[in-house]
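Undergrad: Below: a set of structures, written as structure tokens.
We did not get these values from a lab; they are worked out from the coordinates using the rules stated. Fair warning: this is a prediction, and the values are worked out from it, not measured in the lab. Cβ atoms are built from the backbone, for glycine too; each structure is taken alone.
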Structure P
Amino acid sequence: MLTNKPVEITNIRANRPNPGIKAQHYTAISCMKTLCNAETDGLGIGSPTLTFKPGAFHAGDYTFDIGTAGSMTLVFQACILCSLKTQKPVSIRLVGGSDVKWSPSWDYFSHVFLPLINKMGVKTEAKLLRRGYYPKGSGEAIVTIHPCENITPLHLDEEQEFQSVEGFIHVAGLPDHIGTRMKHAALKILLKKNIETQIQIEKVHALSTGTGITLWSQSNNTVLGSTVLGEKGVPAEQIGENAATQLLSEIIAGATVDVYAIDQVLPYMALAGERGASSCVVRSLSNHARTNMWLIQQFFPAKFETILQDDTLCLITT
């Protein structure tokens, strides 16, 4: 949509147990189709191929229902990126999953991803109306995207100082001690490193039971985050420890963008290329990030360079 180039995608998720387009992908593409009056072929749940021919972009207010617990944050990310050249605000209300597997939690989306792209000049407003968990979903949220004239390059190649951690635990339909145990386990890990930590616990109402923890730490220039969802059979203490350990590993490694945020920020780094190079330091590169680098370069003149600084740290520049 940003380049106004038609695209054909084949073998969609071909190696997954349930290949083809899933509900959240279908919703994301349907949203974008509506936003730009696109022509599509193969748009259907389970479809292994898709042709997408973008038309003219239309700002305004939209409402979409994923229909399952499919990730709202993944759909919002697609909509924000494709709406960057809007001349008027775009408001999108979604119904679906707010905190589900294999996607950013709502708190990671709002406290890590959105602040990172805000630093690059992307102005958004996000409001969570109701959380939704697997399998029933029915969470609800609104994101408003404002016109963005230019994307600012990201300059995060210097070491940052992270002195404190904030966090949020949400618990729906489960005993109160779940959140308390999760919080104490995370605090125990972080306080051993003398890191001041504040974690809130919120008891929420949802159609399905669910819980999770998101932690983040801000420097003057960037934010690192980690998120872990609760799972049946996994002790609350383990969930809290995992979240704290993940965030600590980012801080100790000297990262300026965490391993989950980098593949989400790469498109904005490419778009900022007209105004100069971007740079950041990551602890490691996921397959998602490597794939996204390749994909972005099929549409934009961006050139990503990765410089290995030691066994587990690399600098990414455009």
Structure Q
Amino acid sequence: MIASIISALSTSIPMLIVGATLKGVAASTQLSCFYTISELVPMKYRYIANGILYIWQIPGTGFAPAVSQSLIQTSALGWRSIFWLLTALNGGSMICWFIFYHPPTFQDKYGAVGRMKLVKNFDYVGAFLYAVGLVLFLLGLSWGGSTYPWNSAIVVSFIVIGFATLVSFVLWELYAPLEEPLVPVALFTHRPYVVSVILAGLGAGVYYAGAIIWPPLTRIMWANGDPMLGAYLSCIAGLAVIAGQIIGGLLAQSIRKQKIQATVTVTIGGALLAGMFCERPFLHKVLTVQYTKPAHSNSILSA
């Protein structure tokens, strides 16, 4: 909520970046609905509960591009109205969490274990290595080929140092005598856990590709200069993911054979994604933009 207020009141690009950074920190807990469902709903109803949960994302996530573009075009506050709307939504959410959610107490979770013992045993070194290594590595990948050439010293050093730091993090988690490791390595010997993590990563990868790459492509390729049409086309990716979450949640338990469901879904999805980028008109438009609008082509090809 604070990040949305900062963004709404921004008077410069750096101030918007600060707001976006704080929103990124806050978004790291946005999937809290899954652990609350596990606390509140019996195991046999959790698929259905997840499916129902995503129905409420249709207005805010599914139609977010159209709502945002409409506010920009019709609201007196322009783009700032988007962040004021987010402020109101986050404020309402915060009030609902405070009033209606009553999590287990500290004593329920830890019994006689004192708070200071948990603070003392926290894996501070592991947290530092993981955070620094990931940030450096991702910055190197992000800057390469755009802000700096791939062979520049800053890109190469960030990638190499970041990767080495992540390797150090893994070694630390493996061999350090930790009472509370940041990542219990034993989890990765449990096959169902590893498979679940991989599936979650694939799902997130597809979602964020659609959320980040798809909207600018629709505006450049198919909207024909109509920003509202581009906004509606941008809704397709989010609505499709939400539809999959709802349908999968409501039907997974009755269909059973979750492994077969996941395999079939990923196979069909992969074929459709490949088909999108093999479409000749699409490639023709990309090439046309590349040679006629170089300012746009770089961002498209980088994406």
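Undergrad: Work out relative contact order in percent (Cα under 8 Å, 6 or more apart) for each of structures P, Q, then name the structure with the largest result.
TA: Structure Q gives the largest value of relative contact order in percent (Cα under 8 Å, 6 or more apart) among P, Q.
Undergrad: Can you tell which of P, Q yields -8500 when helix-only ellipticity at 222 nm (-39500 (n - 2.57) for each DSSP H run of 4 or more, over all residues; to 500) is derived from it?
TA: P
Undergrad: Work out which structure the value 54, 45, 39 belongs to, where Cα extents along the principal axes in Å was derived from one of P, Q.
TA: Among P, Q, the structure yielding 54, 45, 39 for Cα extents along the principal axes in Å is P.
Undergrad: Then there's this: Say we calculate mean count of other Cβ atoms within 10 Å over residues 142-149 for every structure; which of P, Q gives the highest result? If you can, show how the numbers build up before the last one.
TA: Numbers: P: 17.0; Q: 14.1.
Across P, Q, mean count of other Cβ atoms within 10 Å over residues 142-149 peaks for P.
Undergrad: Could I ask something else about it? Of the structures labelled P, Q, one was used to calculate mean count of other Cβ atoms within 10 Å over residues 118-125, giving 16.0. Name it. Intermediate values should be presented prior to the final figure.
TA: Details: P: 16.0; Q: 13.2.
Comparing all candidates, it corresponds to P.
Undergrad: Then there is this: Which structure, out of P, Q, was mean count of other Cβ atoms within 10 Å over residues 190-197 derived from, given a value of 10.6?
TA: Q
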